[in-house]
Structure P
Amino acid sequence: MRPVSNPRGGRVAIIGAGFGGLSAARSLAGVAVDVTIYDRLNYHLFQPLLYQVAMAGLSANEIAVPIRSILWRQPNVDVVLGEVVDVDVAGRSLALVDGSRATYDYLIVAAGAHTNYYGHDDWAGVAAGLKDLDDAIEVRRRVLLAFEAADRELDPTARRALLTFVIIGAGPTGVELAGAIADLSRDILARDFHHIDPSMTRVVILERAPRVLLAFSERLAASAADQLRELGVEIRTGVEVTSIDDEGVRVGDETILARTVLWTAGVRPSPLAARLGVTPDRAGRVLVEADCSLPGHAEVFVIGDMAALIPAGTTAPLPGISPVAIQMGRSVAANIRRTIAGKPRVPFKYFDKGFMATIGRGRAIAQIRRISLTRTVAFLAWAFVHLWFLIGFRNRLVVFLDWIWSYLMSKHGARLITGRYLAPPRPAPRAHVDTAPAPSAESSAGSIHS
């Protein structure tokens, strides 16, 4: 039977078992509080490797761990599978989607963010985002189905559209997806498909900003762009998408014919941010105090992607990345302990560990404080850091072995088409084996039409 924790410290409710919420829960181990963590999913997701699942490099179970298995050694923690849809800050209570309610003495809101289509939510059906495992499986499904349909397609124009992949947004996720698709096409098309040429695959990144990877220095961003171009990726910056449909993407007066469009252009905080009774910033995040608490409610903390915390002496909020969320989780847990002990709280201080992004197999960039790394050295640093922060030794070992196998053998072992979200593309019927030579790479470049 689970031991009953000492109730004198009160009840701590944590919404979300992402990096921030999980970090807070683990940091409250051994503290005389009853902790309940709520999440609509039963697993913690290592989101930096989500694109690897989407590109068939890793299986879902290699980057996701059940929340209960992570926290089972903490007798003061309960896990509830349920989505919190409302917060009554004045009454210190939560409402779940199933109609139940729960109360708290301290609340940590770490519900994360969702894909932001900037007022074009109708694009979600044709431009898949990448925020959770369901998204990753759907992206993988669409990409692999495009290859399958292209292998049977007889019409050159239709085949070019099937082998054109447009990624909207050139942040780290967009760049990583572009490089991974380029690698995937070269690795599996040459071996697995007999009627299409890897050189026909076209990967296009569209970015509204003047360059890729705005969070990085200009020098590193330029290196990333060079590495992408070496893989054959087209980069178009300073452009704005005006429409997306089943046929492709419209940019100004041009239409890029593409059957697979992926959206990585931005995120928005969980709708719970609007339920906390404070005015959000322009991005919808909650402006918090120096200790991550909600203005006027010291018992409520907001962390991670939902929080807008502007460090002293700066003008911009901290970025919505996993190191910030992890450190915020630890900080608010420490301040809860201080509050229970009657000690003053301390402001949150972020230790900047830098930024990293991969660009295909064996390629990356890394900005670690004043140190800049590129290409293979950056990739090795990226691999080490991400393996180190994976939850659970087994996951680290399995992922490491899979990476080594994929890197040395150019294998993608998770090429399973699963899910039922998207009907398979319907190619023209093949009456016989087509032995005619595939169209050249030059002809495939004609898939942009005015």
Structure Q
Amino acid sequence: MNTRALMHGLGLTVLLLCRPIPAAEDTLDLNWPQWRGPLANGVAPHANPPMEWSETKNVQWKVALPGRGTSTPIIWENQVFILTAIPTGKKVAVKADAVPPGPNAHMVDPPGEMQRFTVMSLDRATGKVLWQQTAREKVPHEGFHRDHGYASGSPVTDGKHLVAYFGSNGLFCYDLTGRLLWQKDLGLQRTRYGYGEGTSPALHGNTIVILWDHEGEDFIVALDVRDGKELWRQKRDEPTGWSTPLIVEHEGRRQVVVNGMNKIRSYDLSTGEMIWQCTGTTLNAIPSPVAGQGMVFVTSGFHGNALYAIRPGGRGDITGTPSVAWFRKKHTPYVPSPLLYGTLLYVPSWNNAILSIFEAATGKPLVEAQRIEGIQGVYASPVGASDRVYFVGRDGNTAVFKKGGTLEVLARNKLDDGFEASPAIVGKQMFMRGRQFLYCLSGK
């Protein structure tokens, strides 16, 4: 890892006791290679995307996407990669057990049609489709929450391999020209209420990490990105979760930190050995952890609230020990993940247009549960670049704030589409995946 470049780009002293690990070396200027960006914290450290836009201003290109998905795009050099599930028109009878009974069954779209699980590469400059591959065509065994779809996990790349994960519908590895290198099936998940799947793979070096928490036998597994060979597997005991694992380094040891309702856990990246664990967050753990300032921040907010700041140097059960630096139990996110921008932690509340700002090192609240006017509902995770914070609503409205201890609004922007996916930022561009379109926004 280019530590000097990282320190310069963040404009702060990086605490090497705990640092997020980029998915590939020297990618901070050029790429957004994974869910939550090059540092897995939502920040593009050297980017300068536009502050203002509309349907007629600062739109470099806008293309209609086939099918449906809430997968965030990733970017490597001149390519934008995105996952989608395309209905084929081949209708099938819905199986009796396809939608589990429960109070929220009305929120589930049942699997009544064959889907084409698709990986796309688009030209970063023009939006033109460079290649498109059908990973698999099948009828899913289970439906999905109506706000999402069958392509909710984001792909990840190291510049040589592109890993596309469709959960129960397969794990696929391509090269960047679209040639399939290998594929693997991990089984079938039964998710809570039939809400579907949404975790993304984590990748460091030659190791892919996949989380498999559902209403059955759970596990976390590591695979070799070169051939799909299983490296290790550990059993887990969790209800359905949708969080993405975070790979961090602490005192030279690489850890995989995983959110969960029962326990927050850390595993050794090389062996799968559990290093530490502590009390879990809440039911339906969705937000992904972020790391920096010598700590890992883990949060969730369904049927309760929890935000933990954890020093990852402990061993065994660290509940109630100094390894837990601070804790909050109100105004935490259900779907969005937090943004760690330098010394500041931006935390959405529930799925609402409400933000809090904390001093990451101490947990001191600088802004507590402030409502953002003009935005209705939030699933996208906030992102940061050029000392600005971008907060995207489901209704197409975005508020842009000045980085700091207040929510100083710099701009308010509106697009015609609706947005559940999180933005991706590279250079002077911001990529926003809507329900119908993929936008590339670019300043002059």
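Quick check: 16 is what I get for relative contact order in percent (Cα under 8 Å, 6 or more apart), calculated from one of P, Q. Which structure matches? Value 16 for relative contact order in percent (Cα under 8 Å, 6 or more apart) corresponds to Q out of P, Q.
Can you say which of P, Q returns -0.21, -0.39, -1.37 when log10 I(q)/I(0) by the Debye sum over Cα atoms at q = 0.06, 0.08, 0.14 Å⁻¹ is computed? Label of the source structure: Q.
Given a computed value of 4.3 for distance in nm of label points 7 Å out along Cα→Cβ at positions 126 and 222, which structure among P, Q does it belong to?
On the way: P: 3.7; Q: 4.3.
Attributed to the structure labelled Q.
Look at distance in nm of label points 7 Å out along Cα→Cβ at positions 198 and 310 for each of P, Q: the largest one is in P. When helix-only ellipticity at 222 nm (-39500 (n - 2.57) for each DSSP H run of 4 or more, over all residues; to 500) is computed across structures P, Q, the figure -500 traces back to Q.
The numbers here are math on the coordinates, done by the rules we state, and not lab data. The model shown is predicted, which means the values in this text are computed figures rather than measured ones. Cβ atoms are built from the backbone, for glycine too; each structure is taken alone.
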